[in-house]
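Okay, got some structures for you below.
Bear in mind that the values in this text are calculations on the coordinates, not laboratory data. Computed from a predicted structure; not experimentally measured. Cβ atoms are built from the backbone, for glycine too; each structure is taken alone.
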Structure I
Amino acid sequence: MPRNGKLVRITLALAAAGLAAALAVTSAGAAGKRSAGTLNGAGSSLVAPAVAKWASMYSASTINFSPIGSGGGISQISARSVDFGASDAPLTKSQGDGCHGCVQIPWALTATIPVYNIPGVADRQLKLTGTLLANIYLGNITNWNDPAIKALNNGLNLPDKEIVPVHRSDGSGDTYVFTNYLSKVNKSWKSKVGCATTVSWPTGPGGSKNPGVAALVSSTPGAIGYVSDFYAIQNHIAKPRMKNAAGAYVLPKISSIEAAAQLVNGAKIPANNKISITNPPASKKYKNAWPMSTFTYVIVPTSSPKAAQIKAFVKFALSANAQNAIKPYVFAPMPSSVIKAANKTLGQLH
């Protein structure tokens, strides 16, 4: 049983390397009734477990969702190939313009996490910092027994083994969160690589979507990668303790994600709902905060023949019942201020 608690079974189509290209979940009401209405969505593989759970609970429509990555979700909603897109990265200005009248609405709160496959090093034994992560992915640190890693992990038997840094090969919200964090903690990373859903990686192989990265890390001794915690749990991959700005070594869990989300308490949510909670400041208030926490967004057109259906489903996803239902997949309930801003934006649909 995973340490985060028993995972509720959800309907996720599996291929050899992980999720299949399409995830279809048909929802039914308590009495087994179905609506003739159907909503089609695509995007973030990070949020796919949450969408699947919501769809299984929802009685008003059939929800089909394809976990093709955040970049694909943005492209498909921009082309109106789907009724809604999903992304863990907020829209850039050009993406917003290209979506022709879309709004982004935060609808879930979770985390991106590093994962590793180091022979002889068990889950949660490794300690890492943002600086070490940046130098590993920049190619400056290439072996697990490098003095910089050993200094941080006194007494840990780190092998003389090459590090294989695995990254996402597709447009990814997890990549956005990961590179956003590294850009905040490492000037060299910010200037040489930067932050985006797709970047020019200095080194290492790529895997497609969360399942692809999880599969590569699992099958490659010496590998390190990044996924959402749901996929780490499903694939039994080790995760490190990350040092946050407050100096504490923390693990991704509901309480540490909620600690990072305190950044929005009392803060004005921007009109476009773009919110960043990576790398909370060095303050006692954030001593338990996971440094790669993130909101994830549903992207919808303000004008759609299915506006009423879309509005009803998203409003359901924002409800306390729906937010609590995805906690077993390491999604924390969103703060009330973010829920309020999301519902306000949802009112623009017509």
Structure II
Amino acid sequence: MMVVMKPDATEDEIRAVVARIESTGARARPARGEEVTVIGAIGDREHIARLELDGSPGVDRVVPILKPYKLASAQIRHGERSVLEISGRKVGGDHFALIAGPCTVESRDQLLTAAHSVNAGGATMLRGGAYKPRTSPYAFHGLGIEGLWLLAEAKAQTGLPVVTELMDVRDLDPVLEVADVLQIGARNMQNFALLRAAGRSGKPILLKRGGGATLEEWLLAAEYVLADGNENVILCERGIRTFERASRHTLDLNGVALARERTHLPVIVDPSHATGKRSLILPVSLAAVAAGAAGLIIEVHPDPDQALSDAAQTVDFAHFTAIAAAVRTVAAVAGGYYSQAL
């Protein structure tokens, strides 16, 4: 349930509504917008309904949230989109995020070269895997702790916030020392213990959609993080598995637009994993931004053909710089359109 307060509601009236909600054992989540405060009531629906908050001092109206994902629902923010601030960089709303770097940290020279190059090319954050899930047990799985140290060095040199994947709860503490954003990969989208642990850390979470997950399952996975009190979630569409084999996956542009419509959370796209082909990164990136994506996460390497993981979908620095320039042009146009539409 969502309680919309009047624009002139006082702090005492807001606190009184929060206290009444919590008296039922439910959780109250106030969200303060520019004009009104909206309070989400999460708990037993019957108990909350018996409070009869309609007509209470300061309350404008009470709106049921029918979606199973309550805190992720667009209703909870009363039409306002979440904007995350990450080490001085913003994601969501009118703020476009361009996250770039190698799929996997391979060496100091490789990472630092990539970090400086994507920084110069327009990236707002640096991606890089210290721990890398691979289909084959014989593939390169990352440098582990050493990779985290190198990411910390790259961050110190460039000032770019670091996005890196968390695969195992046992690695949480060392990853937290370096990461500005914890990435939960597609394979772990429904690893609920990992989601809860990551959520409780308070760090922003970049949650990738599982290859076989429905839109609702993806948003419910985000709900696990939100329910533990962490409001800083970025959704990432990275392609779903279909019958098509011409590309690695099928980018679900419907899902991008629908997620943007149904949730207040920023939605970004991973064109690298969605396509698996570097020749497709630019056109798919443009399409994603036109569909309303608030950012992109792109794999970039000094020598893509020699990358130890995902070489076929990795671009070089010149290619990345061209992509960055093109998508920012489209983002400026698309952003204006969506602002007017809302």
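Results, tabulated for the structure shown:
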item: With helix-only ellipticity at 222 nm (-39500 (n - 2.57) for each DSSP H run of 4 or more, over all residues; to 500) derived as -9000, matching label from I, II; result: I
item: At a computed 3.2 (distance in nm of label points 7 Å out along Cα→Cβ at positions 96 and 192), which of I, II; result: I
item: Parent structure of the calculated result 0.90, given that FRET efficiency 1/(1 + (r/R0)^6) of positions 232 and 248 (r between Cβ atoms, R0 = 30 Å, to 0.05) is the read-out and I, II the choices; result: I
item: Entry that produces 37, 21, 18 once semi-axes √(5λ) of the Cα gyration tensor in Å is calculated, selected from I, II; result: II
item: Per mean count of other Cβ atoms within 10 Å over residues 104-111, the highest-valued of structures I, II; result: I
item: Structures I, II, by mean count of other Cβ atoms within 10 Å over residues 216-223: label with the highest value; result: II
item: Computed 23 for relative contact order in percent (Cα under 8 Å, 6 or more apart) - originating structure among I, II; result: I
